[in-house]
Structure P
Amino acid sequence: MAMPLPRYVVFGEALTDMVRQADGSWLGLPGGSCWNVARAAARLGLATGFAGAVSQDLFGDELARASAEAGLDGRFLQRVARSPFLAFVASRHPPRYFFVGDDSADLHFDPARLPAGWREAAEVLHFGSISLVRQPLAARLCEEATQAARAGKRIAFDPNFRDLMRAPGYANVLEPMLRLASYIKISDEDLAGLFPALDTGTALAQVRAMAPDATVMLTRGAHGMTLLKGSSIVEQPALAVEVADTVGCGDAAMGGWMAGVLSGATGDLAAQARLAAAAAAIAATRPGAYPPRRDEVEKLLAA
């Protein structure tokens, strides 16, 4: 019997973070914001597909292995004979990094190769991060989002600001994606990067004006998060945990949020916010972009 197709499909980049160590060596870790979101959702029990392309070398092998381990639907991950996409993280504090991947595997993702019937089965499609800056992939993904929204699918969007988005052309992506989205996750740091002339409140108001019908999650790291839908506002404090690092916490929050939306908390903003906050908190207890398990999240919420 064929496995059911996923309800949540995450489009975007998977890459390898090459992290500089104290002794000057480099440690390779599988990552990428969109891939981290997908892993988090899958580990929380939501049937999820990561729709992206990775290389056919050892870097791609490790991403494929970790995808399977998280429970992602293997029919959505494409392997192509191109170089790996790498992010060199020279320093975490302050963050200093650069990307290597001029014609890398991620840019050769082909939506036509996705399994038959996937769009009918999917309920929410996620887009965001640097995959929406890197051409020709960005144009392909924007078209997918447009077609899916026309077909009545809900779009989730997390801009996840990076310096690449300072390019003038990104405004032509940001505004249409905000208008298409049913769910928008945005951090105070994203707002500062995307709207450098505006304070947080004014920038958030601008986002909401572009997406008046969307539910918006504003994340503020240790200061918690706010979920906004129409005139409803839910404040959710960060949950107290022993922090190892905060890498991937925003991605875990996004995966947790969508797991809540698609598992019975559709209209309950407070329940959605609690699940997102717990997922982010568990991610912070482990080094690197750790995707939290459902039992870990439930234990934290029960405590």
Structure Q
Amino acid sequence: MQVKPAGGWAGLAALLGLLLVLCAASVSLGAGQLSFDALRGGPEAERAWRLLLVSRVPRTLALLLAGMSLAVAGLIMQMLVRNRYVEPSTAGTVESATLGILVVTLVAPDTPVIGKMLTATAFALAGTLLFLALLRRVPLRTPFIVPLIGLILGGVIHAATTFVAVRYDLLQSLHAWTTGDFSGVLRGRYELLWIGLGLTLAAYLAADRYTVAGMGREFAANLGLNHARLMLAGLLIVSAISAVVVVTAGSIPFLGLIVPNAVSLLLGDNMRRAIPWVAILGGVFVLACDIVGRLLIHPYEIPLGTVVGVVGSALFLWLLHGRRNRHA
């Protein structure tokens, strides 16, 4: 007899409906007169439609794509590292991507965006591999040591990046890369995020392999899988997604940590079953935080990275406390 997962298709459909509602709210927020002009006709309608298609819709799509891809990237990293407290912002991956962008800005400032993304991906992958190398050399008596090592590594990389940015008068640019802010997203400046969606779909197609890889090297080898190749491919997906988001709008902390943990409490560790939930819930979480940031001090707005950082850190501490009580 097949056991249906908790929540089932009805729960997934309800979550998808909430996502669509939030997308509509994000597009229409603060655009009441704009929407009225678009429906009224005439020259004003053409201008209103242009603003909606150039600014409002791209921003919503960028939020949706970033939230979905980063949440799935966090899930992949947790499966490969076999630790529930790891994600790109707690493993030095995002900080390494930021360092890559800074380096290419100093060495070749005229590099196109795709070149910056590829450089940031290479640096992010190198930083993640360094994180894994450190894990092999440190005795891991508790699972809480793993994110602590990642946070320390990320802090060291960020400190070095800040030093170089101050020396070459690029601190303002560094702040833009490290604070997730979608207020400046326009058509023509977010399209790289579709790469993140493609990588998310690739992860879904290989979900069963990553589920097996998460059970350990020996288990994967017994089933005829190349564990090292799976690890490298998975980390490359995580690094590319992190680089794309950082290049487009800056870093979004804790997203890849909170969402996969919430889904794992509901569905367990089957990656193929969890990825649709993680992707949709990631989009919901990011859109909700962005709407809150736009409403709290309206007509001004709080950057998305700040809102997610506050909410995510609180939820992270709650997860640590809850898991520690279970282990006690």
Structure R
Amino acid sequence: MTVTSVRLEWASVPPEARAYVELRLGSPVAGSIPCTGGFTPGVASRLLLDNGRHVFLKGMSGDHPFAPQYADEIAVTSVLPDGVGPRVLWWATPEDSAGWWWLCLEDIPGTVPVLSPDSADTLMALAAVEQAGKLLTPSPLDNARPITELVGRWLTGWSTLAAQTPDDLDPWAAGHISALAEIEENWQQAAAGRTLLHWDLRPDNMLRREDGSVVIIDWSYQNQGAPWIDPAVLVPHLIMDGHSPTEAEAAVSHLPQPDDPAVLTAFAAGIGGYWEKSSRRPNPPGVPFLRAHQVRAAEAARVWLRHRTGWV
């Protein structure tokens, strides 16, 4: 797995918090293997217990700036139906567990899938996305927010960059920045829906099981919307793993799509502008590789955008 974050080791967790976890587990922890994927700096470890069991544990101190994301992940993951995401064993709030958020999941031995054009992983990942879309419509989370409430504010990067265009901006993007800013919000008119969305679909938020099937992990956003959004989120990551834009769009063509192709072009502009803008911000504490990832994602989104717009 590619290292993308700096995780807190299990042994570095305060003793009172570790004691709470072991009480809930019903066994002392005999060993731990930190997982280095993802872009949050909390605990994410596979634990071997004295009684021989294995579990996967995620956690973060309640006073950390990223703590609300863990609260969201607990809210979403705890209501996922069978067949979507990992099985939840237990969870805890800071009020009950010495000041920490905890989410304890089944341990799933596996690896990050490779979503290249010739990989069997791609078909299995798409099957997981298709099943999730069906099982999560209507959303099992009663208070899921419309995706436009939060994400709609994020996907306005071209408008921000147009006000003061960076010198290092890709020449194609710089030449079309006004047109990109003009269309980047036009996907929102077709975003309403009742599907609980993952929103952050990418290979390192998936695991390939030993039998070859793929499970989607890290459900961290309480968003609902149109079922075409998650397949669209995946397209740039297919491009990053070697698909051409035509191949990437063909790979997801059997999944829900917006009725108007211009909506998908606008979404590509929105997500591309988000990565362009975000990649220029300082790295958040404990996450030194996030911006480099966003640079690569922005490049993939530009390739997709040039394909969809046909702009020279």
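Structure notes:
- Comparison of P, Q, R by relative contact order in percent (Cα under 8 Å, 6 or more apart) - largest value held by: Q
- Test item: distance in nm of label points 7 Å out along Cα→Cβ at positions 26 and 290 calculated as 2.6, pick one of P, Q, R: P
- When FRET efficiency 1/(1 + (r/R0)^6) of positions 50 and 162 (r between Cβ atoms, R0 = 35 Å, to 0.05) is worked out for each of P, Q, R, structure P gives the greatest result.
- Value 19.8, 63, calculated as Rg and Dmax of the Cα atoms in Å, assigned to which of P, Q, R: R
All of the numbers you see were taken from the coordinates with simple rules; none came from a lab. No experiment lies behind these values; they were computed from the predicted model shown. Cβ atoms are built from the backbone, for glycine too; each structure is taken alone.
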